[in-house]
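Every read-out reported here was derived from the displayed coordinates using simple, explicitly stated rules and does not represent laboratory data. All of these numbers come straight from a predicted model, not from anything done at the bench. Cβ atoms are built from the backbone, for glycine too; each structure is taken alone.
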Structure P
Amino acid sequence: MSVGMVKILSNLFWQFGNQAITILNGIFITAMVAGHLGPESFGILGSSLSVINIFAPLFTLSLDSILVREYLQSPASRAQVFWTAVTARGLMSIFIIALLFAALQNGIIVSASKAEYLTLCIAILSCLYSPLSVARLIFDAELSSKYVVVASNMVILASACAKIFMVANGYSLVPFALISFFEMLVIGIATIWIAYAKGWMPVFKLPSWRIFRTLLSESWPWMLSGLSVALYLNLDMFMLRSWRSASEAGIYSVVVRMSSIWYVIPTVLCSSFFPSLATLHRTDREKYRIRLLEFFSLNVAIAYACVISSLIVLPILIRILYGSKYEASIPIFYCHIFSIVFGFAGVARSQHLILERLHHFSMWATFAGMVVNVSCNCALIPKFGALGAAISTITGQGVAVLLSSAFMPRDSIFGLQLQSFFLKSFFSKSIFELRKIVS
């Protein structure tokens, strides 16, 4: 086994270890908090976070994969790229925070109570995490996630203990929002400290306007694409809160959380395999398409396994962990869980689009998915509530991830995607040898 493959598997092990802790925390601790707060307060917490998630592609500038690529391919300019990205994200975060506070003060973002107002304020301030998160991309590029994993897990476990204490002592909504805010902030600071201690933190260099323009010229289609995705993944929560009730938003929030725990898997796979796929894309295009099909098939096969296991296990967990107050979420979950198949396929496809620099195509594909999703929400939420939102999510993702590939301007991968949905090549010998994907 090559040294590169050992490094990739080691990085996968540590990233999955970290995400396993995150998943367990998301299932058990979140269930405890949801049961304590009840559907209405939990719905307020979820809808507040959904407002921030909508703007996340803007204050992060959708630069993650692009920065990793630049870090790998342009060693001489790493420091200036890093500090340019930190500065750009910091300034954009401040702008978004000011914009959201103005909207909140002027009633554009509605808060029905003081607790909801304070929760929204705390959620808005969480945008400050964005410039701190740039440091983590260094570890992704170096395939050395274990250092960040240990620190993140310590913070997550401390946060979990604090939430257990607050549930036991009957704390209200606002302190739970504060804990989530400080969890993100401390993880960001710890990541920077570890990078500095390891000697990986780039020396300070003045941000470059030229580099910023270059990065932005490539990232803005991804930013708009991310905004479209964020809208059709989070607008349903906002619409449920506005058109139905906070309680129904809380019910739907449980469904989304139980489905989304699986999304860490394709994210971790892509962050670990992207550097090797990028090299293969540059050196051997024929071999790249073979490995791309195997990579697509691997992601879809894991998604199918997650759906099957979820249909069996997670409804039982919802009954046990969340209690009778959230019983109504189970039928909705049976529908919503199938959206993760398109979710896994979309994360995998995004790596190819980055390498092909098909940023404008990605923007229009996700915009089309968003339009379909929002249109379905407008038609289905008033009549079917949370179930209508789940159906809209699946429909929108299907258009954005699969159907849109048929209209790719060059080097279409629509056929590869269709083959992957039928697990083409997954059961061949090569798919079980991970070294083949990165050889």
Structure Q
Amino acid sequence: MSYYQGMRTANALEIIIKEGEGQKVEFKENFSSLAPIITSFANSTGGRVLLGVDDAGNIKKLNITNRFKSQITDTARNCDPPVKILLKEYQEGILEIIVPEGGDKPYKCKDGFFLRIGPNSQKMSRDEIVQLIQYSGKVRFDEIINEEFKYPEDFNKEAWGGFVFLTGYPKAVAPEDMLVNLGVASFQEKRVLFSNAAILFFAKDPQKFHPEAKITCLKYLGNTRAEILDKREFKGTILEQLEASLAFFDRYNAKQIMITGEAKHKEWEDYPKKALREILINALIHRDYFYDSSHTYLHMYDHNLEVDNPGGLFKGMSAEDLGKRAIRRNRMLADLMQRAGYIENAGTGITRIKESLKDNNNPAPEFVVANFFTVRLKIRPKNLTADTLTERQKILYSFVIENGPVSKSECQKILNVSPDTTLNELKQLIGRGLLKVSGKGKNTRYFG
């Protein structure tokens, strides 16, 4: 719905004309061929048309009547779907048409689909229209039926059996019947047709149909990508990729024995596995599978790790929404993950990542949103851990925690060293806040 709003000042008009035509501004002397420009702005990020200005920025005063303005609003309304515009009139006889970015893309006029590219409104190719539809969320990758999949030849019975075990579904029900009931397959002309979601979960070889649906895990020497120590590429079903990637992560996720005064030992990890598990699950569910020139990566460095996932945030999401709103790019994948017990489907994954990092004393995660969605974790600080203690200090600490309060002579017997060396080691542990001391002289006792 459009509306008209008063006169605009000469200064505002002068600024707009001085900037010239571009991605968001078009000059037109008259009313002709206006629909392609309106739809191009609606299909892009919005823009404005100045009617009564030629390409060189010269003013060509128009006779702006109510009938003239009605013709413009009718042009916008006759687009498919209708485009909402705003009209603003200048005293110089210029009419400004403000076209917001459309919320129901793609838009078309009688001449076809148009997109704003720089200072031009260009007719879109078939592939560009498809990409725009995909971006707008009208077509979801995981819901598309893939007729290349042949059932039961390409069906992975073991993967289905594992899913049935996780969900508790009755084993007696035929897989095709259950998959149709789940909404990830359909019966058509006596054939069972699988959606892409079902293929990623239950195909013998999902990469036969989607080659980039995989995860590559890399471990580097140092904190750059200059030297690779280990590289693995994990294919198979989504759940197989997840478990294999977590096993790779476990291989290089060092355990730390935290020395505290509250218990014998507390085991920490460089990174909490719970956080990485959530990150990988989110990556598998929310990646843009239409982006078929790359795949998901796990990069492990000495002091941090990164998970890179194709596709930025889903349309309608912003970085500020992370952990607050639940919008699913691939609804069927998310539903299958939920049924298998891997997610709660309540948009709480980001919150769990942050909480598990906090519990493990890791810094908060970093999120980078561009063509890829990147999550970066920093390693847990290694202060006050077993790897900062000598072997003698570890033995002494464990003895005191298990048997304290104890005397210096008891500690000396355990260490089998001189009294002075024993006292020095006790002072080291006390200085770190790991042990406490009470009493004086012969009554001095050490405890955790």
Practice item. Consider the structures P, Q: one of them gives 3.0 for distance in nm of label points 7 Å out along Cα→Cβ at positions 165 and 333 as calculated from the coordinates. Say which. Key: P
Practice item. Consider the structures P, Q: one of them gives 4.1 for distance in nm of label points 7 Å out along Cα→Cβ at positions 173 and 413 as calculated from the coordinates. Say which. Key: P
Check your understanding: For which of the structures P, Q does the calculation of relative contact order in percent (Cα under 8 Å, 6 or more apart) return 11?
Key -> Q
Check your understanding: If helix-only ellipticity at 222 nm (-39500 (n - 2.57) for each DSSP H run of 4 or more, over all residues; to 500) comes out at -10000 when worked out from the coordinates, which of P, Q was used?
Key -> Q
Study note, to complete from the structure: Candidates P, Q; volume of the Cα convex hull per residue in Å³ computed = 236; producing structure is Q
Check your understanding: Can you say which of P, Q returns 18.0 when mean count of other Cβ atoms within 10 Å over residues 101-108 is computed?
Key -> Q
